[in-house]
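Laboratory data are not the source of any read-out in this text; all were calculated from the coordinates shown. The shown structure was predicted, so the numbers you read here are calculated from the model rather than taken from an experiment. Cβ atoms are built from the backbone, for glycine too; each structure is taken alone.
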Structure I
Amino acid sequence: MTLRSLLFVPGGRPDRMEKALGLDADALILDLEDSVALEAKATARQMTAEFLRSDRRGRKLFVRINPLDSGLLEDDLDALKDAAPDAFVLPKAEGGASVEALAVRAPGIPILPIATETPAAVFELGSYRSVRHLILGLTWGAEDLPAAIGAISSREEDGRYTPPYEMLRSLTLFGAHAASVEAIETVYPAFRDLDGLAAYARRARRDGFTGMMAIHPDQLPVINAAFTPTAEELAQAQAIVDAFSANPGQGVLSFAGRMIDKPHLKQARRLLGLAEKQSP
């Protein structure tokens, strides 16, 4: 499953869900949590379920349900019974145990945990390896945790994350790769700042993230471009693979004026595999 871009869409807005089907997002996240007021939850559940059951599919449709301990989850799952979402996005997940708890209640539906929204969650980021068969990726957030611990902000004045939240980002990245699942970067809230988004998304791909969540349709082309290998990158990757194929048994080669070894070969093969995965 290719997951370069995942767009949040309010679960109580059928008009926006319908419109989002025509956008170039790899997956839509129909949201029953933060974007839906408590008094509107029942209506949003019904609208989301009806949308999922319709014939207007053509894109991966995920649902962000309410947290395990919210008192709202059972109603979410009951409303979505037989609606067949492609995955559940689990907010305020606290490690593999949270995934297992949801999987018992909704067997057979892959899970994308949001893995850094509570203090306890931070200490469970290595536990997702044990439930890799139940999850399709791992993502994080930098908004709920500051509120939970009384922090003033997760960001510096220039917009960069402060050290505690850079740590969370890194741990999520490594936790995802340790579990061999997609590493999904969190949202870029300044949705009108497309230049800032482009730099942020490029940095995410550089660091090893495989995709990113979006909060506005205008962000999708920028995110997709950042997480799609360029023709030049693919040509170089293929040249590295060819160089090693032409020199079997060699662990180190001279290539384009520099030395390359097996990690470069592994990286090249990974890039070519990603491109093949993204092909229509």
Structure II
Amino acid sequence: MIDTHAHLTDRQFSTDLRDVITRAQNAGVQHIICVSESLSDARNVLRLSSEYERLLHPAVGLHPQYISSLSEDQLYSEMSEIRELIDKQSSVIAIGEVGLDFTPRVLSLAPSAEKAKHTQRQIFDSFLEIAQRTGLPLTIHSRSAGHHALTQVCEANAETPLTAIMHAFDGRPVYAVNALKKMPESLYFSIPPSVVRSSSLPKLVRQAPLERLLLESDAPALPAVARERNEPKEVVKAVEMIAAVRSQRVDDVRQQLLYNTVRVFPSLAINNP
């Protein structure tokens, strides 16, 4: 199994990260893609990934919540340095976590909700352009903005093809299905352990082709049991739930998800731990 989205630089892992990684490997997780939320986090992700270079792989990006808290000068500076990291660090395997977050709490971080939305859309466009230029896939946050994020992705893809992973998609499944018709070969949805207690994710798992699904933990968030700390090893529960929802064998589902992930990240097919 491959965990396509985890936050292992989170302070919740500051005391037992080595044990967390060992448990993931014992559960059958071969690779973990570590996403970043800010410039400083991106640097931490790069350092951590270099320590576990055959297991952890860095994704570099700015989270929309973080973007909404920055001044224009700060945002310009961080975007410039993020671009430089993406261009110069050959180990970067994806762009992320990027996207849109239209929840009231996040929008309130900016001078106005409209300002927050405009800035988020503008920066998301910049990351889409970087993905098109570099060929790197994006891992995309879209809380309370699923339809908006998918529209932006599909419009960009119509101009220049790109690969996008919608992380823990909370939008209506019909939006996902419609977007998949526009991007049938390059749009994916990563499913976290919280699928076992979600009302919407099982509907997406049922309606989307299995070939368009991936695994993620989003550790330490989105656990199978609410309010527990999540870990990469928990992707096993996502596999089991996907199989149950689709009435398929767990081993068959696991193998297809692995194949899907290697299609998005071909280097992981040869860089085994």
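19 is what came out when relative contact order in percent (Cα under 8 Å, 6 or more apart) was calculated for one structure; which of I, II is it?
Numbers: I: 15; II: 19.
Source structure for this number: II.
Among the shown structures I, II, from which was the value -14500 of helix-only ellipticity at 222 nm (-39500 (n - 2.57) for each DSSP H run of 4 or more, over all residues; to 500) calculated? Value -14500 for helix-only ellipticity at 222 nm (-39500 (n - 2.57) for each DSSP H run of 4 or more, over all residues; to 500) corresponds to II out of I, II.
To which of I, II does the computed value 4.1 (distance in nm of label points 7 Å out along Cα→Cβ at positions 197 and 261) belong? Structure I accounts for this read-out. Once Cα Rg over 2.2 N^0.38 Å is computed for every structure in I, II, the highest value turns out to be that of I.
Once mean count of other Cβ atoms within 10 Å over residues 141-148 is calculated for all of I, II, which comes out largest?
If we compare mean count of other Cβ atoms within 10 Å over residues 141-148 over I, II, the biggest value is for II.
Quick one: distance in nm of label points 7 Å out along Cα→Cβ at positions 77 and 93 came out at 1.6 when computed from one of I, II, so which one is it? It traces back to I.
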